[in-house]
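Each value in this text was obtained by applying a stated rule to the coordinates, not by laboratory testing. Computed from a predicted structure; not experimentally measured. Cβ atoms are built from the backbone, for glycine too; each structure is taken alone.
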Structure I
Amino acid sequence: MDGDLHHGQVLAGSRAPWLVVDPVLLRGDPEFDLGRVLWTRADELPTERDVLAAFDRFVRTAEVPAERARAWVVLRATSYLLWGLEHGLTEDPVRCRRLLEVFG
């Protein structure tokens with residue numbers, strides 16, 4: 001598992017429409033970093049419907065089980081929320097809470 005996949009590591013490519021530049025993710029569950037992908041883009045997803053649409057696109061494109069992806073989002077958002085609060089973060093905990101409201 002990578003633990004560091006975010007939008008800055010997904011680039012438009014010429015060999016394929018999108019390239020992930022941190023292939024370590026391929027060693028674990030593909031669903032593992034979906035929470036991070038969503039919370040790093042949360043400001044661009046203003047409504048619950050937008051968040052769910054992004055989630056659905058990931059599940060469909062990655063061909064992964066939706067319930068497993070949802071479980072990873074909840075686990076990762078909870079974990080990072082608690083870590084972020086403990087370390088004084090201000091923006092990401094709000095984003096994580098939002099994901100928990102949508103998926104929890």
Structure II
Amino acid sequence: MFVLVFKYLTPKWVRGITIFPFIVLSHKEDRENMVLLNHEKIHLRQQIELLVLPFYLWYGMEFLFKLLQYRNSRQAYLNISFEREAYQNEKNLHYLKQRSFWNFIKFI
């Protein structure tokens with residue numbers, strides 16, 4: 001895992017984004033934000049499990065499906081299975097040690 005701070009790579013409304021094998025943060029102070037880093041580490045695990053490229057394809061297709069369903073981009077984003085898993089477990093800093101393989105499936 002490599003953590004980079006580069007605000008020009010992330011949209012203004014995003015504090016962090018995971019592009020395997022990097023976690024890119026918008027603000028230097030977020031390097032100390034363990035909850036945000038844990039959220040992004042959960043995405044790293046999801047990406048590894050799906051062999052990276054299929055993760056992005058699934059993520060994009062699920063976002064489009066949710067966008068049609070909710071007609072709201074924020075609601076669509078928050079209801080992507082990968083995001084639901086990450087948001088629900090981001091405060092549990094031990095989550096990745098106990099997480100089962102392909103656990104995001106439970107959040108579809």
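For the set I, II, ranking by relative contact order in percent (Cα under 8 Å, 6 or more apart) places I highest.
helix-only ellipticity at 222 nm (-39500 (n - 2.57) for each DSSP H run of 4 or more, over all residues; to 500) was computed and gave -17000; which structure, I, II, did it come from?
Only one of I, II returns -17000 for helix-only ellipticity at 222 nm (-39500 (n - 2.57) for each DSSP H run of 4 or more, over all residues; to 500), namely I.
Quick one: mean count of other Cβ atoms within 10 Å over residues 10-17 came out at 12.5 when computed from one of I, II, so which one is it? The correct label is II.
Here the criterion is FRET efficiency 1/(1 + (r/R0)^6) of positions 66 and 90 (r between Cβ atoms, R0 = 25 Å, to 0.05), and among I, II the highest value is seen for II.
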